[in-house]
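No value in this document is a laboratory result; all are computed from the given coordinates. Everything numeric here is computed off the predicted structure, so don't read it as measured data. Cβ atoms are built from the backbone, for glycine too; each structure is taken alone.
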Structure I
Amino acid sequence: MPWLKGMRTEMARKVVIGVTGSIAAYKACELVRLFVKAGWDVQVAMTAHAREFVTPLTFRTLSRNPVQCDMFEDPLAWKPEHISLADAADVLVVAPATANVIAKMAHGIADDLLTSVALATKALVWVAPAMNAGMWENPATQGNVAALKSRGVRFVQPGEGELACGTSGPGRMAEPEEIFRAVSGSMS
């Protein structure tokens, strides 16, 4: 059938990118761009604190999809939005992931759209932490990371270097290319 020539015969994989309130939220823009360029269907879920750093309009433009920010917005489908996103995702990527959101995920706290999606999804979950070195090295954070890893959550380890707070150490969110390679490689 000549009209099929050049058309994709399979559905695009769907990634939900959860963006939290970190200065590293600007790096999530490039991560979205990389997934879109590779042909993925990208949905973005933002926390209220993430919107202090990057606007939903930026992610809507880059992802070519509506951005979900609130549990109580009018849903785009008949299901509540957190369930629709959780069910549709092939993979959930939380990048950047603050210590707060990592703690919520580890303890099953679902008090916003993103943490509700994380709790409801059966998809593979990847986390790219971003925080101050003291927060990253804190035994509470490391315990939360260990708990999530024991449940199958995968991590793209943070890098070391100069942090937004003016100190240096571990806690820089991994570069978007590294996160993209890890996630897309795990889906092959």
Structure II
Amino acid sequence: MENPELFQLQYPIGKFTEPSSIEKESIDVSIADIASFPEKLTGLVGQLSEAQLDTPYRPGGWTVRQVVHHCADSHMNSLIRFKLALTEDKPVIKPYHEDRWAELADSRIMEVETPLTLIRALHSKWVFLLRSLDETDLDKVYVHPEAGKEYRLSSAILLYAWHCNHHLAHITSLASRMGWK
């Protein structure tokens, strides 16, 4: 059985659960979450010290710095997955080892302004694309070979909104526990 305290630190907003049906309102709210993510993330980490950026959000977890770099990496991959799904028939996406990417030098020691700048530009482009999708587009899928699952774009939008909020919660809960202003 999982330790409830560690589970709460790892999943402060809970695990993503795909709804049985997805309404347009949920998609719109999720796109708004994705759109607001760069500003919220910048607001959270922009004033942190180097020591704070290098603090893990949980025992055995990534540092705040690694979380910021992970979000840039993950969301770059997501935009590509969306574009593949929109332009190909059920493309099989290329998975990546996010845990290994987080251990690369850029994620461990590079300053955070570069990934924040990347996230701002990337989300601007991504949100523009997401807002242009019609019902036919939202029904398109990509295949994740490791999960052995098809991801419908409507569901992927909700998943990535959750991903944004999940990592914001890692940082806000850490800041609260540590008494950071």
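A few points about this structure:
- Structure responsible for 21, with relative contact order in percent (Cα under 8 Å, 6 or more apart) calculated and labels I, II on offer: I
- Between structures I, II, the calculation of distance in nm of label points 7 Å out along Cα→Cβ at positions 69 and 141 yields its largest number for II.
- helix-only ellipticity at 222 nm (-39500 (n - 2.57) for each DSSP H run of 4 or more, over all residues; to 500) from the coordinates reads -20500; which among I, II: II
- Parent structure of the calculated result 47, 40, 31, given that Cα extents along the principal axes in Å is the read-out and I, II the choices: II
- In this comparison of I, II, the computed figure 1.9 for distance in nm of label points 7 Å out along Cα→Cβ at positions 93 and 165 is attributed to II.
- Between structures I, II, the calculation of mean projected area of the Cα convex hull in nm², for residues 21-108 alone yields its largest number for II.
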